[in-house]
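Trainee: Structures follow.
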Structure 1
Amino acid sequence: MSDCIFCQIATGAAPASIIHEDDQALVLLDLFPVREGHVLIIPRQHGQYVEEFDDASLAHLMSLARRTIIAQKAVATKNPGMVIRGHNLIINDGKAANQHVPHLHLHVVPRQGGDSLAMALTWATRMMNVFGVAARRERLDRLAGLLREHFPAE
């Protein structure tokens, strides 16, 4: 769909800090992260709801989530400022579930523990800051490069 930002990213018509891509999906950094290393996994097939995808497609998203977590942890071991003690895997399935982009996507959010209040506040206000997107994109592109280096093959 031409008006879907995730479809535009998938075709290369819109920029993104891509970590991995294959014929089924893309793994990229969220432009408005709630934590450093917040990743989105987006199927190339356009569909808003989980039930629009077959089991194999959904299994592939989870496989990419597992590989993303491996890469995040590898990068964190080399970056003392990035502490990872757990992850949230989140799918907001529909507008009533707080899905802002009507295209299925899986959030992989690294957590450090004790960060629930900060994360909740960031989640609630993250899309309000549209200033500094160019500087943010540079930072995300650098992190995407590090994650790409550690992203495991199947």
Structure 2
Amino acid sequence: MVVGCAGAGKSTITVALNRAHGLPIVHLDRLYWKPGWQRSPDDEWELVLRELVAEDAWIHDGNYDSTMDFRLPRADLVVFVDTPRRRCLYRAVKRRLVGNRIHDIPGCPENLDREFFGYVWRFPTVHRPRLLERLAGHPNVVRLRTRREVRRFLAGLAAPSPG
């Protein structure tokens, strides 16, 4: 699982993990959001994710706190991309202006509205503590806070295995 704030770099890490290990990518936002940024009904969303975690191999890109209870036990590794708020805001604005989103969501144009900025702004004080609490019991969590940590992690994925 790859988790973190919007604009943190989750999708970049997800793609790198895919290249290194060949596991299928599941961009949760693409499955959750319906055209016009309509939310999936809770029961439908849970059913979709329960089917996905039953698969033998996957990389989930996205948080979705309400589904952590049954996703975390099935995840071999959790990568928490915990980059600073200002970097997340910068990347989100840049993504919108340049249009370099790794995965588009059909029928959902990138929005930079009050709700989105509010989420990113509140992430360190509201969402991060809850996420850290959930991740505390997982045996294999990598927390990437700086660009240097991200670069080291990515370099380690590309390194040839010994032997």
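Trainee: State the single structure among 1, 2 that was used to calculate FRET efficiency 1/(1 + (r/R0)^6) of positions 20 and 92 (r between Cβ atoms, R0 = 25 Å, to 0.05), giving 0.70.
Mentor: Details: 1: 0.70; 2: 0.45.
For FRET efficiency 1/(1 + (r/R0)^6) of positions 20 and 92 (r between Cβ atoms, R0 = 25 Å, to 0.05), the value 0.70 is produced by structure 1.
Trainee: Of structures 1, 2, which gives 0.70 when FRET efficiency 1/(1 + (r/R0)^6) of positions 36 and 76 (r between Cβ atoms, R0 = 41 Å, to 0.05) is computed from the coordinates?
Mentor: Checking each candidate, the match is 2.
Trainee: From 1, 2, which structure was mean count of other Cβ atoms within 10 Å over residues 4-11 = 23.4 calculated on?
Mentor: Details: 1: 17.4; 2: 23.4.
Computed on structure 2.
Trainee: Moving on to the next point. One of 1, 2 was used to compute relative contact order in percent (Cα under 8 Å, 6 or more apart), and the answer was 35. Which one was it?
Mentor: 2
Trainee: In addition: With Cα extents along the principal axes in Å coming out at 40, 36, 28, pick the structure among 1, 2 it was computed from.
Mentor: Working through the options, I get structure 1.
Read-outs: derived from the displayed coordinates by stated rules, not from any lab. Bear in mind that the values here come from a model prediction, so they are computed numbers and not experimental data. Cβ atoms are built from the backbone, for glycine too; each structure is taken alone.
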